[in-house]
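A short reminder: the numbers here are calculations on the coordinates, not readings from a lab. As the structure is a computational prediction, the values presented were derived from the model and not from experiment. Cβ atoms are built from the backbone, for glycine too; each structure is taken alone.
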Structure I
Amino acid sequence: MPHKVNVAQRQGAPHPKRRVTNWKTYDASLRQRGSLTIWFTEETIAAWRAELRTTCDDQPHYSVLAISTALTLRAVCHFALRQIEWLIGSVLYLLGLDLPVPDHTTLGRRAKPLQLPAKLRSGNEAICGEIIAAVLIDCAIDDASQVGVLLDQMESPLASCRGDGAYDRTEVYVKILRRDPEAKVVVPPRSDAVLSDTAVTAPMQRNRHIYDIAVKGRSGWQATRKYNRRTLVEAQIGRYKTVIGEALRSHTDEAQATEVNIVVLVLNRMLDLGHPESMRAA
């Protein structure tokens with residue numbers, strides 16, 4: 001957040017400690033994430049080969065399920081495509097399954113246009129730490145311009161949206177409130193922000209943010225709006241880098257987008273096994 005309050009006084013201050021209240025369950029889920037148990041259901045075996053096309057296009061040998069399975073193992077095991085080719089071959093041999101093994105060149109080529117199945121959720125189901133929307137952009141593109149792209153990936157209603165000062169743009173408010181009029185947009189205004197002309201007759205959320213900051217200060221505004229919950233999102237980004245790594249292994253933009261989407265599914269699956277519940281320690 002820009003213009004943080006009392007930055008100099010907070011330098012070197014200890015971070016508040018938290019205690020995990022469900023350690024036994026969470027510890028079991030962490031150990032379960034290391035399981036190498038691999039099995040093929042009858043449905044998977046039947047869907048491993050691609051369905052025959054009725055058009056004159058090239059006939060694929062492997063279904064989306066087969067390609068996505070290989071790329072998922074690549075993301076979890078941190079292997080190269082050649083190593084994944086042999087890993088799948090070894091698993092099929094040990095299971096006694098007579099299924100073809102996609103070679104590494106096929107995996108690299110099919111990764112570019114791969115369409116992954118979306119995870120279905122109930123409309124009002126609460127989301128706890130999951131990643132439900134992701135987009136891969138060039139470093140020259142600003143994050144705020146991608147708000148609409150992320151919203152298009154979401155099916156559940158949006159209760160609130162938090163972002164840093166880079167999202168203090170009119171188009172961000174418009175896109176969010178056009179989709180969910182009751183959503184709360186919690187974005188800190190710039191230091192030189194002024195009230196709009198309709199602040200008195202039809203005050204917008206941004207006008208209320210400016211007024212609250214003027215009255216309570218930025219630290220008081222953060223506490224009132226629960227702005228610091230944005231750190232939960234940053235924690236998920238840190239989890240991505242810790243579990244998967246900071247670099248992408250694919251070389252083309254399309255393949256990299258597929259890689260990110262597969263990693264999101266992997267991280268959400270790990271979270272389904274269990275996540276920590278903590279409270280602030282005295």
Structure II
Amino acid sequence: MKVLVVGDGKKPGVKDAVERALEWLGERAEVCGVELSRDGDLRERGAELIVSFGGDGTMLSVARRLRGERVPVVGVNLGRVGFLAELELSRSFEGLEAVLAGNYRVSERMMLVARSGGEEIVGLNDAVVCRAARPGILTVEVLVGGERAIVFLGDGVIVSTPTGSTGYCLSAGGPILSETLHALAIVPLCAHSLSARPIIVGADDVIEVVVGPEDAGPCLVVDGQVTRELAPPARIEVTRFDAPFRLVELTSASRLEIARKKLHWTGDE
């Protein structure tokens with residue numbers, strides 16, 4: 001099997017973990033490349049499997065840089081939460097042994113694409129229209145399928161995939177969506193209205209976010225990693241991307257079970 005090894009080389013412990021993994025993989029697979037930056041194009045590398053060392057942020061970067069290329073990705077977690085990174089570092093070789101033997105399943109995760117000013121930015125988690133580091137509030141209008149859905153004053157709005165619903169969406173009071181759903185969540189940020197509530201729409205709906213001409217300093221942030229400043233009045237279109245991210249899963253745990261553990265819903269201190 002041809003394996004591409006990627007990681008965030010600036011993250012503590014990643015380079016050492018990659019070096020150990022390369023030695024281990026060299027005896028069991030064909031390593032077709034190593035990428036320790038977070039901005040290199042990962043398409044057309046000839047890989048049959050990508051092993052990502054880092055945290056969920058590294059996995060988000062990998063998903064964006066693959067842009068729908070159908071290579072399965074398994075994550076080795078060196079981060080804090082690890083919703084997407086399947087393997088803990090202490091048992092990574094055991095897990096990789098199972099993956100190389102074909103004993104895994106693939107979860108196809110819906111991605112989104114945000115368009116503004118002629119640019120397209122792909123994301124796995126979310127697209128956020130928000131204030132940049134300036135005082136004031138935004139006038140936000142959200143349209144779904146060309147129809148006005150909500151208008152409010154506030155800090156902005158999140159458009160989240162089901163995968164992203166356990167991230168910023170959750171922190172902002174949004175719902176947790178099953179990864180099997182084909183849907184997008186629209187979550188107002190700090191709205192100056194008691195009636196502004198999250199909305200769930202179909203994955204094939206076209207969402208438009210319009211920021212008023214008087215608002216200062218709006219920006220678009222995709223997956224918390226790609227930021228674009230917007231000149232008001234601004235119009236951002238968010239739709240489902242035409243290809244999924246293929247996430248390797250090894251455990252039989254459901255997403256709810258993972259959420260219970262990661263979010264401490266068990267009642268345990």
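Numbers below:
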| read-out | value |
| --- | --- |
| Cα Rg over 2.2 N^0.38 Å derived as 1.24 - corresponding label from I, II | I |
| Label whose coordinates, when relative contact order in percent (Cα under 8 Å, 6 or more apart) is calculated, return 19 (choices I, II) | II |
| Read-out helix-only ellipticity at 222 nm (-39500 (n - 2.57) for each DSSP H run of 4 or more, over all residues; to 500), computed value -4500, structure in I, II | II |
| At a computed 6.1 (distance in nm of label points 7 Å out along Cα→Cβ at positions 103 and 135), which of I, II | II |
| FRET efficiency 1/(1 + (r/R0)^6) of positions 111 and 215 (r between Cβ atoms, R0 = 41 Å, to 0.05) - structure with the largest value, from I, II | II |
| Structure with the greatest value (metric volume of the Cα convex hull per residue in Å³, for residues 31-198 alone, set I, II) | I |
